[in-house]
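Bear in mind that the values in this text are calculations on the coordinates, not laboratory data. Remember, it's a predicted structure, so these values are computed and weren't measured experimentally. Cβ atoms are built from the backbone, for glycine too; each structure is taken alone.
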Structure I
Amino acid sequence: MTISRVAETTQTVYSELLDQLRSSTLVPRSGSFVSKSVAGSTYWYVQRKDGARRRQIYLGPESPELLATIARAEEARNELADEESRRRELVAMLIAGGMVREQASIAGVLTTLADAGLFRAGAVLVGTQAFICIANMLGVRFDQQTLRTADVDLAQPAISVGVAAIRIDILETLRASDPRFVAVPELDPHDPSTSFKVRGRDLRVDLLTPGNRDGAKPVHLPHLNAAAQPLPGLGYLLAESTEAAVLAGAGILVQIPAPAAFALHKLWVAERRPVSEQQKARKDRRQAAQLIEVLADDRALDLRRAWKRLPAKMVSSIRRSSRAIDGESRQALGDAVRDAALSRL
């Protein structure tokens with residue numbers, strides 16, 4: 001299998017970039033900090049003026065830590081240019097060190113969504129972009145054939161009171177990155193769109209949310225002024241997420257699924273794909289196999305934990321799907337879950 005590792009020094013640079021993104025994400029380039037009271041709780045935003053319109057970017061519920069961060073941010077505005085320049089240098093170093101750069105069109109979309117506060121509002125990047133983030137985070141280089149896509153998959157878990165207070169018009173926000181974005185009609189013309197596409201290009205953004213059955217109707221997300229397609233199994237994938245850096249520009253801070261859950265979920269998705277999508281199923285299994293091989297060596301405990309929290313209805317499908325991956329990866333998964341008191345695959 002085509003897997004190699006980047007140098008430890010490069011992994012250290014990645015950690016530095018991630019730390020800088022975490023500390024800089026609440027520092028606005030312009031605008032002011034404002035708060036709102038919702039259901040007895042206080043939530044903070046950055047308020048900016050875009051032309052004649054006023055836009056608010058969600059920061060989070062009020063806490064001593066957030067208030068301290070806001071105070072530091074207000075003092076740090078003059079340092080923003082230097083910090084961004086340093087992050088650009090770090091991104092360039094990481095790419096030179098063998099990590100994967102995100103393509104410009106997708107990076108533009110992710111930057112716009114991140115700046116609007118979508119990931120702070122609970123959205124999680126899934127699909128191939130998440131796989132690329134995981135590879136960089138783990139310090140490995142995977143098969144290039146498994147890193148290609150023009151789709152951006154965004155999953156929104158259950159909405160909390162704080163998140164419900166956010167208002168992000170997803171189509172309007174996407175048009176800030178490319179004015180040619182349009183809503184893609186659903187097969188049933190009565191259903192609201194769950195996808196957005198750049199007219200004349202392959203670039204597409206799909207909104208997803210956890211569901212209990214296949215073929216469920218789109219779920220309206222009022223805080224995004226859009227709808228998302230419910231998918232079974234997505235709740236398992238979104239139960240644990242982590243911050244990661246997208247390598248483009250000065251870096252983009254996003255949320256992605258935990259790597260071990262991502263690998264097992266890919267096996268499950270591959271088994272459920274129809275015959276017409278077997279090429280996608282092969283890509284799913286290839287991504288899962290590469291991740292399993294790395295995690296079995298570096299983070300076997302993560303694999304065991306991810307397996308133990310699998311819903312019972314997903315286990316048999318994953319067992320069947322794993323029989324189609326290469327023997328080493330299948331053996332690695334079997335060894336990892338054996339310690340969780342489960343039989344070999």
Structure II
Amino acid sequence: MTILRRQFFKLMGATALTLTGGAAFAQGMPAPFDNPGEVKIALVRYLSTGDFFQAYLSGVEAQAKALGVDLRVLDSRQDAALQADMVDQAIALGVDGIIIQHGLTESMKEVAQRAVDAGIKVVAFDVNVENDAIPQIEQSDYQLGKLALEQAIEDNGDSFKAGYVYVPGIAPLDRRDVAWKEVKEAHPGIEEVAQFGTLDNPIANSVANQARSVLQANPNITVMFAPYDEFAKGVKIAVDEAGLSQDIKIYSADISTADISAMREPDSAWAATVATNPAVVGEVSVRTLAMMLAGEDPGAQVIVPPTLITQAMLNDGDIKNMEELGAKIPAFAHADVATPDWMPLPDR
């Protein structure tokens with residue numbers, strides 16, 4: 001299998017990482033976790049560019065280490081066909097569980113079912129594989145969008161011209177889009193004058209290129225709803241270049257240390273974001289899969305609650321990075337989700 005795996009990644013131009021846990025183990029660990037190193041799981045990624053996804057991966061790695069499992073990380077780099085092939089490869093490698101991280105329903109649906117048919121436990125984060133046997137792990141994306149938009153209305157009133165950054169077909173963005181449509185319907189004074197968006201790498205720079213044209217064509221925009229931090233970074237680049245940082249406010253989802261720095265710049269247009277800690281979401285993804293491997297039912301949906309983070313909160317608390325954000329807003333540092341008594345948590 002090792003030779004086969006090496007050939008696969010050489011041919012596909014992808015990367016893989018193996019991590020075997022070595023942490024101290026909780027007493028009374030249920031099978032199969034009573035034999036450290038025997039459990040093998042795979043994380044199969046669609047999106048990996050940006051701080052959010054690096055933090056998510058760090059959470060997956062930390063929780064896998066705490067459980068003492070052998071973790072394989074397969075990164076398709078936004079290639080849907082390759083991601084499907086990687087799930088098949090994980091099946092062939094004989095893993096016990098698979099985390100599917102983002103992706104497209106049409107490319108993941110059938111291969112996820114093949115994994116289930118092979119007796120492998122599967123969880124999905126931010127991708128709808130339309131399978132009742134596969135729990136969906138979410139950041140409560142609807143709430144992410146709704147809380148950000150409520151802050152936009154609080155700051156700007158319920159009548160303004162807005163630009164909207166959106167790429168359909170990505171489950172978390174589609175769920176955030178539901179909130180946007182509801183808010184527009186409830187507040188007819190909010191007018192969407194431009195919609196744009198791309199996931200082409202590097203995402204922030206690609207969105208910035210689009211935003212430049214949008215701002216030139218629509219000088220009446222005062223609010224940008226960019227419900228993904230890479231989108232917000234791109235919009236901010238264009239707003240700054242146009243000298244409009246005091247005329248436009250940006251509302252987003254997700255957060256990182258780089259985002260905090262950008263939000264705290266003097267006269268920054270980035271007014272607020274709504275986020276879960278991506279590292280915590282990664283931990284929850286592994287814990288959910290571990291519960292299934294131990295014969296427990298985590299439920300059809302495993303939701304990590306989000307937190308509203310405004311520019312004023314960051315400045316008032318002199319918060320400069322993710323560590324300080326977690327320390328000063330404890331709800332951001334840990335989610336009491338998928339935490340059975342036997343489950344060891346990462347060192348903090």
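If we compute FRET efficiency 1/(1 + (r/R0)^6) of positions 46 and 222 (r between Cβ atoms, R0 = 25 Å, to 0.05) for structures I, II, which one ends up with the highest value?
Biggest value here belongs to I.
Once Rg/Rh (Cα atoms, Kirkwood Rh) is calculated for every structure in I, II, which label goes with the largest value?
By Rg/Rh (Cα atoms, Kirkwood Rh), the leading structure of I, II is II.
Work out which structure the value 18 belongs to, where relative contact order in percent (Cα under 8 Å, 6 or more apart) was derived from one of I, II.
Clearly, the read-out refers to II.
Using mean count of other Cβ atoms within 10 Å over residues 126-133, single out the structure from I, II with the greatest value.
Comparing I, II, the top value of mean count of other Cβ atoms within 10 Å over residues 126-133 belongs to I.
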